[in-house]
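Read the figures in this text as sums done on the coordinates, not as results from a lab. Fair warning: this is a prediction, and the values are worked out from it, not measured in the lab.
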Structure 1
């Protein structure tokens, strides 16, 4: 998206370098300025959530792990692992545990199974983590197979399931009774998840003994502009 806005912006500016009517130049400058605004905004978001910034993205990962009241014994699953960051953080925090990370690694994201494995190797936890290509809508695991489940900013991106609540149910399916979960996504987006209170109540009806919901913007200090961008984000956590 950043490249797209930049290309359009530059494409509108290029003709103004040639001898054309000043009125046409003014129109092109105005249009270029309109495309510069979303480009600047996307760059702002990219900077704040990039790994190099080491602030907001790290804080969100830490929040997910903080709300996972797990003792680190057994197996944990990271649903939609991306580049493997959350699974790696779990492995480093719980050296006696084993982590599994699944992701579809679609064309829209510059991640891959090989990249995850290389990242785990660089962090010294390659022997603790297994990465596998799979969809969050159909996890390749048996019922009650894991002691802990985590996920960050994934479910709303899964395209093969319109009912996003089914994705939460599928993740909890592979969690053991008494297992812990901490799931972060756009849970306040009513178009995707419906009313948040109804969502929590439905999860309880699935036989989940304890589930809580918190808003991301209430847990992490951030600028107002970022709060506006993350207003639908929240964390569902508890015990099956």
Structure 2
């Protein structure tokens, strides 16, 4: 019960700080909109590219590439932007599990909102027929959860090192690649309107990765926190 209360208070703190500055949300939203618009202009300059209807695979992969870098920009600073004095204060009032859980839940909420807005902007610029829109939407939400859990844990580890950016890229590479491959496969099945039962195994693997990442973060972060 104490863990739940601490997590809830820290989560509300993250919401209040973001509402005051809106730094992460506005910055990533600007990045997504500008990137989608640049891609739209680039494709329309090519006379052989008649919209995205001819290239559903390109449409799908491009969306996940945009979301991947948007996630990095939004989540990478979860721990890196915290000052040492504030971290010391957290150390005296909360458990490390509550801190990592509050960061993870906040990043999941932030990325879910950004993913929905990014998908709406993407559909506005690129017209493509999705065979199963509901399943594609669920895949996007599942992808935002996966990005949040992975990058939150990696950000916590990288914040304790001197070369944060390089370390975060190295540590996240072996975890994020299978996540991206699974998300592309799931979303492609949704675009083609394939029976959902064929995608349940991939969804199970993706959920298992999320559970493993969260469990690893809960086990490792207390040791990092004591450093």
Structure 3
């Protein structure tokens, strides 16, 4: 299991995204989806905390995307409260769909053109939050929206870091209140966090030494395969 956290950290450090997608794809091979989501609470929280506070233009991101953030907070919290009551098949399919959408979005050249209007932020926030509460993976809709805004790299990292971070808190709170997250799982999550941070640092080092396009495509294809497998398991 520590290997899974380590590999997830490497991907996060290299690409800036993808930690929950990699971890859920591998963890659900050995534990239930609800258990896997709980194990990721601390790694998700601390890596996104680092990403946001090491980025630039933080205040501007908060001012621009607060409607998106509030919608994510509410929808993730409400969805995660009842995680134990959802059928395992539904959780498995939700995780698989999130991974497939993430992979296809990264592999294709298709780009939406959306503005900063509130209705777009609220719509994407609701979708992101429900997906995040069910699977711990809310990055695909967030990334798709930010890509559609044609942000430069620094602003993209800041904006996504803000929305990833803001969603981590209600996820943890909802899982705790709902009874999915307990002391034992928190200790396991802390152990996983250590492995993630080691991998994260290695990923940052590799970023300057390995061809990013090739590595990114390989990771996305792996997401596509793992997501398809999870959807099949959930359906059949």
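Looking at Kirkwood radius over Cα pairs in Å, for residues 2-65 alone over structures 1, 2, 3, structure 2 comes out largest. Computed over structures 1, 2, 3, mean projected area of the Cα convex hull in nm², for residues 10-105 alone reaches its largest value in 1.
For structures 1, 2, 3, which has the highest computed value of volume of the Cα convex hull per residue in Å³?
1
Structures 1, 2, 3 were compared on relative contact order in percent (Cα under 8 Å, 6 or more apart), and the highest value belongs to 3.
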